[in-house]
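There are structures below to look over.
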Structure P
Amino acid sequence: MKTKTHIITSVISSGFFLLFDQLLKYIARTNPDHTYYLWQPWIGWEYFENTGIAFGLPLPQPIILLLTPVIIILIVGWWTQKKKPNALFYWGTILIITGALSNFIDRILFAITIDYVRIITSVFNIADILIVTGAFLLFLQELHKDKNIKRDIL
């Protein structure tokens, strides 16, 4: 796949995930008392204001606001240094950057991250899923790198 197509695909995919997550956060924020369960109380839709980071781990807001852009810049820098990123690396970094950006928007606007998906004892959002999925893809990429497996993007 050519570089121009990669860029277009990345922008469209990232934009879709970012807008979808922000839309769901907007719905959750404007309807905080509306809770829906597929299987009560373990799986459902529940508004939650996350003042911490992933999995509700506590971290002061100023540190989060300082570290998030630094981490995004480091990931982008790492990405641009790759001569020919494989699909796992490419999509892993795209997903992490998109998820981090969506949660960062919440931090700037509301000083919290809005979570809305309840599974057992955790409440999270699409951005968190993107970050975890991206990290998993990067982990797989590192495993495959050692085996010299070559893959073209898409």
Structure Q
Amino acid sequence: MSERAKLRAEDAEDLAVISAYLQDAVLKVGDLAYLPHQRRFAFVCNRFKWEELPAADARGIYHRARAGVHFDGVLKVQSSAIRRDARDAVLDLLSIGFDAKEEGAGTITLTFAGGAAIRIEAECIDVVLEDIGEPWGTRVKPGHDPD
């Protein structure tokens, strides 16, 4: 049984680690939630467990895990190339980046395959990733075109 991830990001370096853990995570549009009164943006996803490599390469069995992710201190959320009414549409998360502004504030950008993106204006980096439930096996390792 593999370990469950539980990570917190409070700066750009921490956020880069969470981005690596979430690379190639898949989620449905309907699993995205902006909670303005709580100043929170959250989603659940199925993430590929990159942290198990290279041992998983040797076995030929990889794992995915259900994970919850939330961003706190959110001031505004904008999306592009995402149809909010297509709740069953699947998004493939490529990366999470941060563009710093004044005093810790900035824009966190979630970049998805196909040109979709979500921009989160936040007063600071305050992000939590936590695996929920048991991981499951897969023989498929995500691949990327070099272009």
Structure R
Amino acid sequence: MSLTTRIEQDYIAAYKAKDALRLGVLRLLKTAAKNLQVELMRPVTDEELATVIQKQAKQRQDSIEQFTAANRPDLAEKEAAELSILKDYLPEPLSEEELAAAIDAAIAALGVTNMSGMGKVIQSVMGDYKGRVDGKAVSAAVKARLS
């Protein structure tokens, strides 16, 4: 089942169950997907939709940090609940061990031995595991491996 179909079915289920929070998050996802479809002038692929979901999740994470810093736990909790719903639609992230193995494989394949090749390693890992790894985590892990 495609991600678009799954979101549509879950949207209908949330509507019938009167789950306002899930309904709101899925409505925003559907709107973002539709906007991307209009922009691209073709149907959205699952990979493109996953990118949209990641962007939404990152926005929620940033909001949680800002609300926590501003001493607004009520709003931070709401954003955290929305983030947990979004995570249901994201692919399973790589574990630290899998990430380390992927970085080691990329370093070996590219023959990188110093920090000057850090960008190539990050690009390789991000390309191979698009949607399953966070750029900051990859950057920090590559930096630790090469230094």
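Throughout, read-outs are computed from the coordinates displayed, never taken from laboratory work. Everything numeric in this text was worked out from a predicted model, so none of it was measured.
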Matching 9.4 (mean projected area of the Cα convex hull in nm², computed) against labels P, Q, R points to structure Q
Calculated from one of P, Q, R, helix-only ellipticity at 222 nm (-39500 (n - 2.57) for each DSSP H run of 4 or more, over all residues; to 500) reads -21500, and the structure in question is P
For Cα Rg over 2.2 N^0.38 Å, for residues 65-120 alone, structure among P, Q, R ranking highest is R
